[in-house]
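In structure tokens below, several structures.
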Structure 1
Amino acid sequence: MKQMIRIAAGQGFWGDLLTAPIDQVTKGPIDYLVMDYLAEVTMSIMQKQKLKDPKLGYAKDLVATIDAIMPQLVGKGIRLITNGGGVNPESCRDAIVEVARRHGVSVKIGIVTGDNILDDLDALSAQGAELRNMENGEPGSSIRDRVLSANVYLGAAPIVEALRQGAQIIVTGRTTDTGLCLAPMIHEFGWSMDDWDRLAAGTIAGHIIECGAQSSGGNYMEDWRSVPDMANIGFPIIEATPGGEFVVTKHAGTGGRVSRGTVAEQCLYEIGNPNEYITPDVIADFTTIHLEDEGNDRVRVHGITGRPNTPFYKVSMSYADGYSAFATLTYAWPDAIDKARAADAILRARLQKLGLHFEEVLTEFVGYNACHGPLSEAANPDPQEVMMRVGVRGPDFKAVERFGKEIAPLILTGPPNVTGFAGGRPRPSEVVAYWPALIEKSRIDSRIRVEVTEV
């Protein structure tokens, strides 16, 4: 058994810094590179891409990145784990196979499937799976005809199996962000799948690095001005040990900072109840985290406890929920805010006169109250300029489209001093809404499939 492994974060979302994974494999030693590409809305985007082209539906940036780092992965024996397969891990695998062949290297590529249940919704419903919305209790049947994507959040176990089968590159669909990091620890240290404290520690390690540089100085609130060389920010690395303790660090010579503050801020990111951070693998207790700043961009994390996992998987579904459009006009001093408010009132009166109805009309005055609402109005009662940003949302495409034709006329038929009309006439965009639900693990386990292809 290894006494320590180094797990490096390479991406925090689809669209993150493209140089980060290159830096991770070239600027110091690592054993694993984990790359997180998926968010709830990302799955619906990928599903739309796959409907247009059955060969798409995955993070294409991933393939280009692997092309750039393939020599380092093979030469140094670094294993890569990513959920960038999206809704089409098979096609993503095929694209990576072509990359390996171009480089003339031999590599085992594993894929994990079974998370995509879009085609099985009717059968699951017939079996009694209601997929009720976790927030309002409505049954999934109420949106069945509008569902765009449906994916189960799988955990670390199938990745562990792919590692056991020798895969060097593992591509999954909707796997938990934390599972990408937990799986190497289970595999390397031989942890039992009911060793709840160690599983919780690995889960929290994954949580700390899942957003990339957000734990190594990026998006840092406490003292962001003092973070050095953010242009060359280093992404975080976990130094994991068999007992469950780990150190958060980064490569020497890179920018950014790893400190108790940066790690603590990331620990608070999207956790809900800190006593019950629920994943498919374990329930982790964030109140048991102990952070010790060792200096030199090293934070030791220990003391974590966990509890048995639940019998459910979380299901992330997206569905079509009408259309929206947004438009902006900028007004200059004097009386910039008064002009913008008057323009908003005129616009609303004209929309009403036309008989247009929307589920929501939202107006923000950027530069005045868009970020902090009424709290900022008293501090800045007479801004030099203000951008009126208006958005509408509703089920009627034609109504949303007609709204877009009422913006430009305000320039000459409303208050004076319009200094900016950005983007031209807005076009309606489809609104994709989120539907979280739970499903019994027993309905999914038999469908999880791990395949390993040797190039």
Structure 2
Amino acid sequence: MDAHEIRNSYLAFLEKNGHTVIDRAPLVPRGDTSTLFNGSGMQSLLPFLLGEEHPAGKRLVDSQPCVRAQDIDDVGDNRHTTFFEMLGNWSLGDYFKETQIRQFFTFLVDVVGLDPENVYVTCFIGDPANGIPRDDEAAGIWQQVFAERGISNGIAEIGSQADGDARGVKPGERIFFYDGGENWWSRGGSLEGTPIGDPCGPDSEVFYDFGADKQDASYGLAHPASDGGQFMEIGNQVFMQYRRLEDGSFEELARRNVDFGGGLERIAAASLGSDDVFRISLLWPIIESLQALTRRRYEDETAAMRIIADHLRGATFLAVDGVRPSNKEQGYVMRRLLRRAIRLALSLGLSENFFSVVVPVIADLYADDYPEVAAQRDEVIAVLVKEENAFRRTLDGGLQTLADWEGEIITGQDVFRLSDTYGFPKELSVEEARRLGITVSDDWEDAFAASLEEQRARSRGATRLGAAGLPGGGAS
């Protein structure tokens, strides 16, 4: 199956199982100023996970586009993207562990066609100090599911990721217990970091094994939660059954919920038998367009092409949802994605505008499944091309300034100058400097912030003088 087929088959499969297909949430959260972007499928559903009744019922399903700007530095490897789609289904006080585990496994094996021998799972090892038991229920269900397929179903108690790096996977093991840093879901990222009042609980993650030849030995021995490359997480089933109290303890929720999220791009990669998500149907056409434009091969320019493809895809969807390049909040992240893509295109010899060629490819990949993309296609292209034109007018000057500093140590004041004069996002200046072998001072962020505050103070003073009708209204 290609990614389009997987998305549509998932929605149809869950709908047949009694779920209501709900509309996706916009990338910019409505009424939630705590975060810039929707970074998961459950984010917009939090009130319903806390007990509010959803108008569509107790069983919900969707495919939610997400942006995680915090992953930007990881993009360039074979699995990380700042923009991705999360297949999600929820049970709001209806079914629980057995139904969820069985329906996801059935979808992966019988609908998508993944080899069940390559599927591995993890469960929560428990936390006696907080009165939370080991999740033997989920592990037992998984044992039955694998046994019914004639597959090994041995259990391993790993504990932490570091423990796993040391011991690896023993013959016959398929179900792995990890601690609250791995197999506990909360918005704080771990059991100990669970925010007060939040729904939370043990999770059961599902991984695909791409083979021992994909393991990077520098990460230690391979196991599901390792970073070595052999295993890739493709889905996470969160069993929300607790809430953290003011005193730090946990209580059982009156209504238990299921929150499932599966990475569309990663499931599609598993379907291809490739550990490279950029070869799936939602990304490879973008790579092909870059190969044609640059006349260079993906195999030779892998990281740069991955980053450009990811960043332009993310910026395209941000534009669809009304974000415009700016120097604030969501617009700043969008601008950084676009300008980073342009800078990397230069490294591929692409010195002329190319958004007008690549962005239509991206829009057309989503037009059939997301009508809003088709409806705004021309406007989105125009927005991104305008930003490209504006940045290219100053790009050469900024890069030349950086090159002139070769052999020096650049400071936060220098980074601010590049931002103020050439419109370089501060992170882009630091990335490019390091790429050129230029040392960046350790305190550059503090110095940058000080320079920015000085400029704002000058601006505030000028505004006050101008408002009073006194000389100095045009000062900068």
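Summary table below
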| item | result |
| --- | --- |
| Mean count of other Cβ atoms within 10 Å over residues 215-222 - structure with the largest value, from 1, 2 | 1 |
| At a computed 65 (volume of the Cα convex hull per residue in Å³, for residues 295-342 alone), which of 1, 2 | 2 |
| Structure from which 0.85 was derived, FRET efficiency 1/(1 + (r/R0)^6) of positions 279 and 447 (r between Cβ atoms, R0 = 25 Å, to 0.05), options 1, 2 | 1 |
| Which entry (1, 2) yields the derived value 1.26 for Cα Rg over 2.2 N^0.38 Å, for residues 87-350 alone | 1 |
| Origin of the value -13000, where helix-only ellipticity at 222 nm (-39500 (n - 2.57) for each DSSP H run of 4 or more, over all residues; to 500) was derived from one of 1, 2 | 2 |
| Answer label among 1, 2 for the case where mean count of other Cβ atoms within 10 Å over residues 399-406, calculated from the coordinates, equals 18.9 | 1 |
| Test item: relative contact order in percent (Cα under 8 Å, 6 or more apart) calculated as 18, pick one of 1, 2 | 1 |
| Entry that produces 3.2 once distance in nm of label points 7 Å out along Cα→Cβ at positions 15 and 191 is calculated, selected from 1, 2 | 1 |
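Read-outs throughout are calculated quantities, based only on the coordinates presented, and are distinct from any laboratory measurement. Predicted model only: the values in this text are computed from it and were never measured. Cβ atoms are built from the backbone, for glycine too; each structure is taken alone.
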